[in-house]
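Multiple structures follow.
Rule-based calculations on the coordinates, nothing more; no lab input. Being a predicted model, the structure only gives us computed values, none of them experimental. Cβ atoms are built from the backbone, for glycine too; each structure is taken alone.
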Structure 1
Amino acid sequence: MIGISGCLLGKKCRYDGGHQEQPALLTLLENTAWLSICPEVEGGLPIPREPGEIKGGDGFNVWQGQAKVISAQGKNLTEAYQLGAKKAYKRLKQANIHLLILKENSPSCGSHYIYDGSFSGYKKTGVGVATAYFIQQGLTVFSENEIEEIAQWLANHPEENTDFIERNVD
């Protein structure tokens with residue numbers, strides 16, 4: 001079984017109340033068991049919610065106390081993001097999940113890029129808060145943009161397909 005950002009499945013859990021459904025990814029995962037996560041919601045943030053960006057670094061820096069997640073209005077969201085990462089990880093661990101497909105550019109789930117903290121639409125190299133935590137726990141993380149890599153990983157790990165498949169998409 002694999003873990004996947006709920007918004008990529010079509011769940012309306014993004015900060016703006018929308019989703020980022022990825023039809024090509026859903027086709028790839030047609031015969032794969034998966035568990036949906038949204039670390040921001042699991043951390044207690046509402047839908048919709050104010051957008052957040054990491055200021056002072058990336059997700060690894062947040063865990064080191066060197067950066068913070070700040071809302072567009074200046075509210076410190078760091079604790080909610082960290083709590084959400086820990087709660088999501090607990091669910092992933094209980095399900096014995098080793099691979100995650102997470103939403104690129106997200107302050108929680110970005111695995112290569114995140115927004116730069118200025119709320120100007122600019123991106124920088126870095127990972128989100130949840131992604132950093134998951135990597136520190138030894139999980140493999142891909143973004144929705146890495147379809148070929150995900151397909152290869154799944155081909156090399158057929159044991160990840162089980163009878164449980166979550167399909168309750170909002």
Structure 2
Amino acid sequence: MPDQKFYDFEAANLAGEVISMEQYKGKVIMVVNTASQCGLTPQYEGLEDLYTQYKDQGLVILGFPCNQFGGQEPGSSADIQEFCQLNYGVSFPMFAKVDVNGENEHPIFTYLKSELGGLFGSKIKWNFTKFILDKKGRPVKRFAPTTGPKATESTLKKLL
């Protein structure tokens with residue numbers, strides 16, 4: 001995987017369509033693992049605010065629901081979509097539920113963790129870990145789950 005680039009990956013969205021990450025070329029990308037029943041779930045609001053404010057300047061946020069932390073994302077894709085839209089008006093791309101750690105982890109997260117290890121090595125500690133990639137698809141910064149979306153704004157603005 002050393003020569004792999006972010007744009008080489010693909011993932012299924014909540015509707016089950018396979019999306020190539022290549023379609024996000026030229027954008028600043030934030031990849032975040034999400035959950036609907038987490039103490040950090042209100043971060044959806046901040047993520048949506050960032051997306052709304054900066055999408056026209058080239059920001060895209062990619063949400064990847066994950067049920068690996070305390071079973072806080074138990075629902076189906078339809079449940080997740082309904083929850084995100086009803087409660088937070090989420091309009092950024094949301095993908096089907098994935099694992100972010102372990103033998104069944106999604107390759108996108110294997111790649112991001114190998115490029116940007118965190119406080120706990122490469123392992124993702126909890127929901128709402130954020131990875132920022134520049135316009136060339138290079139991972140540049142990782143933010144802890146407890147770092148709110150607003151705190152990522154200065155990094156995003158520099159890259160946009």
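Hey, FRET efficiency 1/(1 + (r/R0)^6) of positions 51 and 123 (r between Cβ atoms, R0 = 25 Å, to 0.05) derived from one of 1, 2 reads 0.95; which structure?
Of the structures listed, the value fits 1.
One of 1, 2 was used to calculate relative contact order in percent (Cα under 8 Å, 6 or more apart), giving 26; which?
Label of the source structure: 1.
Given a computed value of 38, 26, 24 for Cα extents along the principal axes in Å, for residues 43-138 alone, which structure among 1, 2 does it belong to?
Answer for the origin of the read-out: 1.
Between structures 1, 2, where is distance in nm of label points 7 Å out along Cα→Cβ at positions 67 and 91 highest?
Once distance in nm of label points 7 Å out along Cα→Cβ at positions 67 and 91 is worked out for each structure, 2 has the highest.
Out of 1, 2, which one gives 19.9 for mean count of other Cβ atoms within 10 Å over residues 83-90 as computed from the coordinates?
It must be structure 1, since only it matches.
Can you tell which of 1, 2 yields 18.8 when mean count of other Cβ atoms within 10 Å over residues 75-82 is derived from it?
That value comes from structure 1.
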